[in-house]
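Down below are the structures I want you to see.
Since every read-out is calculated from the coordinates, none of them should be taken as a lab result. Not measured: the values here are computed from a predicted model. Cβ atoms are built from the backbone, for glycine too; each structure is taken alone.
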Structure I
């Protein structure tokens, strides 16, 4: 494996942090262990040569592959069940009976899509039970092009299948083939995916009733966290909810959201 020297490392990690908010200052070995395959692909004899080629790549393909390798896309179905329970018990029952506007949900940093499909299954169950009368739409975004492609395909393995309730296995999953199952096409009509760098996300008009941004803040530094929370708060409808990971907190991040319960915050109807 080609060694990443200090001079090369000092060019790479500040660029990654400034463009993507991910601080790898203490993870030199991670870059080495993840990117050696890209040196071979680009026929580079050193990280300096690889970095020069990446900077000169007008297509952006090399940079996208780099970030695919350096980002963590760990997720699974029904992760942190408390949030789905909150939607089921609190959010949906509180929707006005005369509401026409669709329920819109944004999953920021959705990885390979299990979070979005879990949401769709929950809401379809509620609709079938007559508890949700309005349409719903879910948008999932992630920095990783590879993860988004996997989410769009909707193929998952047996470990993911085992995490689903038996009723969901029957209602929302197709049969196994070559060790994988596929979520039913029905779910794709409620869920869409796109690649997005959250750090470059433009301000969004209040659009969403619920935003999931779980286990994303832990990869950012304070300045980037504050910027992201400001954008996500701006994208929430008044009364909307932000869900973060249960190992995360907004205590040190300036915001105007109301704490509801661990990892759940609400945008006030009237700013306080």
Structure II
């Protein structure tokens, strides 16, 4: 099966970015979000991103119009009935993703691939709630999607080899670099990244240095383009906490214990850039 039509569930930062890169690659895109306001924000963000590319002469005005024309939006998953692959990019909560996968399994054509952009949750468990476990796979894009080249391609225990090959080729078609990763909590990227962020939060919590000073150490001392606390704000502190909880629960190892300050920030609604306040103000 040739992938020509992509469905994306979730019009947030990740879902919108995935829709954009798919449309830029010439694919038809059906973008779905049950929240009309979120859908409008997602489409506006895509347009803004494309206009930025136009101002830098990376695309023409005609290409911009064509890309936007390839993206159709809807508030119901019924619009995904004929997609060749549906990529779920909803919030990082397993039971929400399971509900979405059951719905996609019901509405998508039998030969369609069901992929998830989860950054930590078991692909094997998501596959198990469908009637097509062999066609379920992880496709973990990095944030921001239009800029970052990596895609972790994660096979569930049940994933068919042909599906893995198709998704790997799709990632290449989108201009990304696919990496074959086994299904384990956090995969590779967040198994390494999130404990580092969590440790930076502990350093702040214990008063070792200010948020600015901690990030400066990592940028100037370790060559990181962005400090871990600023990166946490970009990712979203609620997402960081969810991933740390997945690691902690999945491995039953205290080294993955979320920092109490991270929990407190989320409880306060200080989620980072998307809320205007996290470890820094925006």
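Observations on the model:
- Ranking I, II by volume of the Cα convex hull per residue in Å³, for residues 2-49 alone, the structure that comes out highest: I
- Among I, II, which structure scores highest (criterion: mean projected area of the Cα convex hull in nm²): I
- When distance in nm of label points 7 Å out along Cα→Cβ at positions 98 and 218 is computed for each of I, II, the one that comes out at 4.5 is I.
- If helix-only ellipticity at 222 nm (-39500 (n - 2.57) for each DSSP H run of 4 or more, over all residues; to 500) is computed and equals -14000, the structure in I, II: II
- Answer label among I, II for the case where distance in nm of label points 7 Å out along Cα→Cβ at positions 34 and 90, calculated from the coordinates, equals 3.3: I
- Top of I, II by distance in nm of label points 7 Å out along Cα→Cβ at positions 26 and 210, largest first: II
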